[in-house]
Structure P
Amino acid sequence: MKFENRIVEHTGRKRLTVVNQENDDNGAILALTVDVARAEGEVEKSGTPLNAITFNQMQTELIEQINLIKEKLEQQEGQLSYLCSRLYEADKLVVNWTQNPNQKEVNTIEIKTTEWLDVQINHWLEQNFTVSIKEHTASRIVLEIAETDILNQSDGVSFQVYPFYILLYPKNNHQICLATLQAQVTYTYLSEAPLD
């Protein structure tokens, strides 16, 4: 909806018509009741009226535009995801460990790439396992995941999933994240007290 200004000969001029007048005992005016009407002279353009109809119409048009923008963004995100997925190939990013008090586990996961991609690890469970880059080339990224003494000697029941994230960026450009891959360590505990 396009809003237009009102253009008149005398902008803002009003005509007051007295409907009722109250006076005191001396004849001085105490109050006037008046009707107010426009007295703008010649109207060149009436402009857009500001009322519920025009505001509701504007709201409807805004919602339509927002939905259209959302749809376009979703299409672009889908296209970007597809293009980015052509840059890397990652199979199962899961490490499965069973607790062994006599031996700490060390595993690797691999991401194949079609060009050099910068990598960043988002990991907040360093007390349980470490994640480091073992190999980084234009064709592959190999990450090493190593169990810590704290996790190896901890008590637990059944199994626990510990997630971490691998962020991929274009070379020397960490402003654009091409992909955020979720990886995990699935840890199966021997018992509540693994050393007994």
Structure Q
Amino acid sequence: MPIAQQPISNFLVQLASRSPTPGGGSASALIGAVAAALCGMVARLNDKKSGEAGPLHELIDKADTLRKELEILADQDVIAFNELMVCWKLPDDAPDRDARMETATAHATEAPLAIMRTALNVMRLAVEGLEESKKNCISDAGVAGFAAHACVEGARLNVMINLPGLSNVEKAAEFRERAKLIRAEASQLAERIDKRVGELYD
């Protein structure tokens, strides 16, 4: 059953178990999905009670789309890592072992990289929420921003841990650079979020 369709208690029990999946990648994705959901809530709460669109109305569809993408990515991360574990169990003399291992490792790296990229987009929405929202929603937008940043950082760890398993040095360097660029922008956005929240609450 897809992670997003399970009761949260079931997911947490699985996460706490000895099973390697779900793990940090899918957990990061769900944290990002929570952040996207909060962005959607902030946008909706800024619409007028009369139904008139508010200053953040355009964020609603974007936030909902990002939430759904992160829900899907949570499952894709599990699938990719399960494929990698299958390859680890192949006999050393299996004729296609190296090729399968390389492909599986790449997939297991691409999934958390996609989570990072999607969470960065959530951070961008959170910043808009912080800058345009009415005051009583600022804390929710702030939580969304910080949660999305945690998602970026958590997913990055799952990118980095897989890189040594790639024999294609150029591909590994490409993954590393893409993760670096995403992380750099996320860090800048996190500073903006922290500054904006500090202006209101510190």
Structure R
Amino acid sequence: MASPLDNLISHLSRLPGIGERTATRLAFYLLRTSPAFREGFAQSIQNLSQIHLCSQCSTVTDKDPCAICTSHVRLHDVICVVEKPSDIYSIERLHSYQGLYHVLHGLLSPMEGVAPSDLRLPQLFTRLSQQPPKELILALSPTVEGDATSSYITKQLAPQTSAGRLSITRLASGLPIGSDLEFADQITLGKAFEARTRLS
């Protein structure tokens, strides 16, 4: 039976970007910290069981609807579509975007069998029909899958855009092609937001 330390190293090494050597270093660091810190750390992991998806925007939250969707100071007529919840954290660090979000939890990829029904696209279209915004910002990574998803959304919403009821924009191409939005620096991401282009 593995010791508590070996068990911790094993779990830490399963995290993205964490090899066995880094996991060992982290485990021994935790061993040197105060019991209060370790208890708080353990409790924060336990509290992850309280996390679920927001019924409106599909981000991760411990309250439903989430704090962003229920905020009275945010612009409810602008929705930013992102691939994953962590993208919201990247955008929020800019302190300049004040609209709402919608998380797709992936991108379209016919080669990998990811269809519209596998994402939170039906929920997006239902949301837009019930509470139509003035602008929909597509903040998706500039990859083949991101382009395919943006194109699909734009085609599905063509009647609204042609009637002038909805404006669809996309982040400017200041983001490197083939990169992931999560790893963009704040200056690049901020400039991309400022110079977003209209798709319809």
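Which structure, out of P, Q, R, was log10 I(q)/I(0) by the Debye sum over Cα atoms at q = 0.09, 0.12, 0.15 Å⁻¹ calculated from, if the result is -0.61, -0.82, -1.00?
For log10 I(q)/I(0) by the Debye sum over Cα atoms at q = 0.09, 0.12, 0.15 Å⁻¹, the value -0.61, -0.82, -1.00 is produced by structure P.
Have a look at P, Q, R and say which one yields 2.0 for distance in nm of label points 7 Å out along Cα→Cβ at positions 88 and 144, as calculated.
P
Quick check: -11500 is what I get for helix-only ellipticity at 222 nm (-39500 (n - 2.57) for each DSSP H run of 4 or more, over all residues; to 500), calculated from one of P, Q, R. Which structure matches?
Label of the originating structure: R.
Distance in nm of label points 7 Å out along Cα→Cβ at positions 48 and 168 was computed and gave 3.5; which structure, P, Q, R, did it come from?
R
To which of P, Q, R does the computed value 10.0 (mean count of other Cβ atoms within 10 Å over residues 64-71) belong?
P
Can you spot which of P, Q, R the value 25.1 was calculated from, given it is mean count of other Cβ atoms within 10 Å over residues 24-31?
The read-out was computed on structure Q.
No value in this document is a laboratory result; all are computed from the given coordinates. Keep in mind that what you see is a predicted model, and the values were worked out from it rather than measured. Cβ atoms are built from the backbone, for glycine too; each structure is taken alone.
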